[in-house]
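Listed next: structures, encoded as C-alpha cells.
Nothing in this text is a laboratory measurement; each read-out follows from the coordinates by a stated rule. Only a predicted model underlies this, so the values are computations on that prediction, with no experimental measurement involved. Cβ atoms are built from the backbone, for glycine too; each structure is taken alone.
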Structure 1
Amino acid sequence: MTDYIQAHARAIEEAAARIAPHIRRTPTLATDLDPDLLLKPECFQVTGSFKPRGAFNAILRLAARDPTPKGVITASSGNHAQAVALAARAAGLRAVILIPEGANPAKVAATRALGAEVITDGISFENRDQRLAEEVEARGLALVHPYDDWDVIHGQGTAARELLEDRPDIGLIATPVGGGGLLSGTALAAKAQSEQIQVIGVEPANADDAYRSLQLRVRQRLPQAPDTIADGVRTLSIGERNFEVLVENRTIDAIVTVTETEIEEALLTAWLRLKLALEPTGALPLAAYLAGKLPKLLKPAPGRGPAALILTGGNFDPAAVARLLASYG
C-alpha cells in the first residue's frame, strides 16, 4: 500500500468515527439476482442518500476548526443539498444552497424543510460553479463542495469501509460517478484493504466525461448539462481532487457507461423485484450489472470474493416514477 493511500485510509477511519452518531450504518444485502452479488442500499441512509457521510464529516471538521463559523454554502442538484442542510442544522449553522432550476422538486422541498436557504432563480448546471463562487465571496460562508473536497471524499469512503468490514473478501465494488466524491472515497478505502479489489465507476452514456477522462488521462468537461434521468450525476466534469485520486494515482480499474433504457430497466428491477426504492442515479451500478457490462470483471478468480454495488439513493421524483411505471404496465 502506498503512503498516499495509507494517509487517506487513516482519514476515512477518522471520518467513520466522527460521523457515526449522525448517520446510519446501512446493511450489506444478498440478492437472488446472483449468489455472488451484494448490495449496499444507501437509500436507507438518513435523507435517503449516501451524501450525509461526506457532509457531516466536512461540517463537523469545520466546526472543530472554527468555533464561530458564519455558516456553510454549497451547490447541488438535491441530495448533497439535503445532507448539508441536515448537518448544518445539527451543528447549529446557517446553510445556503444553490440548486439548479428544474431540479427534482421533492429534493428542493426536502432541503427547505431542513431549514436551509435555497436559491434556484437563475441557477443552471452550467453556471452554478460561477454563481457559487460569487455567493461564497459575497456572504463569507464556508464552502462544502459536493465532491471536490477531501473531507467530503473521506466521508463518502465510509460506505465502502462498512462493506469491507461486513465482507472482507469482496473482489469488486461498483459505484455511480458524477463529480467523483463517492468513487474516490470508495477507491481509497478499497485499495487500502487490498490492491486486488477492483473498483468500477458507472455513469450514463450521455454524461461520459469521467469515462473519457480515464481513457485520455486528461480531465474532460461536458459542454452542457447532460440529458439523463440520473439527475444526481449531471455534473460537467469530475473534480480536481477526484481526478488526482482516480486517474493520476490509478486507484480505479474501469469506468463503464449505461444507456437511459438500461437505467430505466434497472429502476424497474429495483422497485418491482428487489423492493428497493432507488432513484435513477442510485440504480446506475445495477444497470451496468443487468446489462452485462461487468461480466468479465465478475468472473471468479482465485482469492476473489463477491461483487458489491453501492446503490446511492432513493430520492426520486414521484411524477417521474408514475410515468415510468405507467409505461411498464
Structure 2
Amino acid sequence: MKPNNLNQRLSGEHAVARATREGWVSVLIAATLWGTTGVIFHALGTSSDGANAVSISFLRLALSVPFFLVIARLHVGTWLTPLAPRSLVVLIVLGLAMAFYQLTYVMAIERVGVAISVLISICGAPIFVALISVLALGERLKAQTIIALVVSIVGTVLLVGLPTEINSDTSRFWMGVAIAIACGVCQAFYVLAARSAVGVCSPMHAGGISFAFGALALLPFGLYEGLQLTYSVSGWAMLLYVAAVPTALAQTLFLIGIRGTGAVGGAIASLLEPLVATVLAVILLHERMTWLGMLGAAILLSGIVLIQWTPIERTKESKLIMED
C-alpha cells in the first residue's frame, strides 16, 4: 500500500474514532440529564401544586419547543427549516414515540408500580431496538454489542431491584405489564426515529418540530384527565428546567451523539438514566441504596464501558509507514 493511501486510510479511521468518542460523550451526558427528571417529578407531585402526570408530560414537551427553536436560531441561524414530506413523517414518528412513551410509562406505573415498569420498559427498550434493527433493518449485531447489552440489563435489574409484591388484581397486573411492554416498544421507536432524524435536519430543528407534534398528541389525554396549568413560582421554575435541560438540551445532545453510537449503542447508554435517578434520590431524597443496588450500578457501568471499548490494532500499518 502506498504511503499516501495508507495515511489517508488512517486519517479516515481516526476521524471515525473521534466522531464515535464524541458521540458517546454526547449520549451519556444526555442520559445523565434525563436522570435528573425523577427528582423534579417527585417534587412536583408532592408539592402543593399536586401536578398530575399527564399534565407534566404535556408541559414538558410543549414548553421544550421554544427552547429548541432558540437553540436552533443561535446555532444554525434559522428558526425553522423546510422539510420534504418523508422527512416530516420521520419527525412526526419521533414526536409520537416520545409522547406515547411518556403516557404509557405513567399508565404502567399506576397499575404495576415503579419497579416492574422500569424493568420492563427501560430494560426492554434496548432489546426491542436490537430486534427491530436485525429483523426489520437487516443490521448485524457484533458479539461485543450483545455482551454489553446483556451486562447492562443485568446491572439495571440489580440496581432497580426485583419487585417484592405482585398486584392481587390479576387483570390489572397483566394490563400493566402489557402497557409497560408497549412503553418499551415506544422508547425503541423513539431511539430508531432519532437515528433516522439525523439526516433530516439539524438536531435542534428535529427536536422542536417532533416535540411539537408530541405535545399535540398528548393534548387530548391532558384535556380528558384534567390539564393543570396553574402552578406556584417554584412549580413553573421546575417545569421550565425540565423543558430546557433534560428535554431540549438532552434531546439535542442525544440526536448529535447517536450518529456515532448507533441506535443499539444509544439505547444501551440510555440505561444510565435510572442510575443517575437512583443516585440523586439517595443524595437528595435520602433514599437507601442496597449493596445489591451498588453491585448493579457497577455492572451497568461496566456494560456501558464495554459497548464503547474499541481495541486499536495498527501495529502492522505503523510498521509499513516506518518502512516506507
Structure 3
Amino acid sequence: MIQRGHLLTEQVNTNSQSLDQLTPLELVDLFNQEDQHLLTAIAAARQPLAKAIEKTAAALRQGGRLFYVGAGTSGRLGVLDAAECPPTFCTPPEMVQGILAGGEAALVRSSEALEDQAEGGAAAIAAHQINRQDVVVGITAGGTTPFVQGALQAAKQQGATTIFMACVPLEQWTIEVDIDIRLVVGPEILAGSTRLKAGTVTKLALNILSTGTMVQLGKVYGNRMVDVSVTNSKLEDRALRILGDLGDLTRPQAAQLLQNSNRNVKLALLMHWTGLSAAEGEALLAAHQGNLRQAVKSHSQTENLD
C-alpha cells in the first residue's frame, strides 16, 4: 500500500481547522479565500501547459488522438472535457476521449477501488490501441493513483506522448513523462477532499489544454467558435449570431447562408467572403487543414495574382 500522508493533497489546512464551527457566510468567505490559490497555480504551470498545447495540437494535426486517463473526480473531469469537444469544436468523438477507471458506470456511482489497479490502466491503453501518434494525459490529484501510473507507463511503451497532471510538488512524487504539469493549490479546506481546490484547478487546466489545442488547429476565428456543431436551437442561434456579426449579415441572410453551407459556420463564412461555392470552399479549407484564416488569405492572394 502506498503511504500518502506526506502528500500536500492529504495534509491539514490550518485555515480551516474550525470548519465545523463556521457560519454559512464564513464558510463562503473561507472557500473564496482558498480559491485564490487556483490562479497562482495555473500561472506557475504556464510553461508546461503551453508545451502540452503545442505537442497535442501537433499530434492531432497528424491524425493522432488525445486521451485523458483518471479515476474518481480526476477521471470524471477528463471525461467531461472530452465530451465537450464535439459540440464546441465539431471534432469526431474519437479525437478526444476520456478513460475513467470503472468505465461509464463510474461516472455516477463511485468505484474508487478500481483506481488501485495499475493493470487496469495498462489494459485501457491496449484496448484503445494507443500508439505513437497519440497523446495521453494522466490526471491524478495526489499523483499516486496506480490506474493512472499503469496507463502512462503502457502509453510510454507504445511511443505515445505522455503528460502528467497532479496537484503535488515534484519532490513529493516523481514520474517519467514527456510533460509534467503541477497544479499546487495547497491542502484542501476539508482535508483530503480533492474534488475541491484540486478538482477545480484541474478543470481550469483542462479548459486551457483542450481549448488552446483547438485554437491551434484552426477551429476558432478570432474568439468565435466557427466549428460549432449546429445540433440544437441554442447552437443554431449562436451560429446565426456568429455569421451575422462576422459577415455583417441580417438574420435571414445568415440563415440562408447557413443552409447553403450544410449548417457549417466556417464554410459559410468562407463562401460569403470569397464567393466560392460550397464544394470549392470545402476543398480550400481541406487544403489548409480547416484553418479559415489561412484559407481566406490564400484565396485573397490568388485573386490578387489574377
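Which structure, out of 1, 2, 3, was mean count of other Cβ atoms within 10 Å over residues 118-125 calculated from, if the result is 15.2?
Numbers: 1: 15.2; 2: 22.4; 3: 19.6.
Source structure: 1.
Starting from the value -0.61, -0.85: which structure in 1, 2, 3 was log10 I(q)/I(0) by the Debye sum over Cα atoms at q = 0.10, 0.13 Å⁻¹, for residues 102-293 alone calculated from? Working through the options, I get structure 3.
Structures 1, 2, 3 were shown, and log10 I(q)/I(0) by the Debye sum over Cα atoms at q = 0.10, 0.20, 0.23 Å⁻¹, for residues 142-253 alone at -0.51, -1.29, -1.27 was computed from 2.
When helix-only ellipticity at 222 nm (-39500 (n - 2.57) for each DSSP H run of 4 or more, over all residues; to 500) is computed for each of 1, 2, 3, which one produces -12500?
Values: 1: -12500; 2: -27500; 3: -16000.
Of the structures listed, the value fits 1.
Computing semi-axes √(5λ) of the Cα gyration tensor in Å, for residues 30-181 alone gives 29, 18, 13 for which of 1, 2, 3? Derived from the structure labelled 1.
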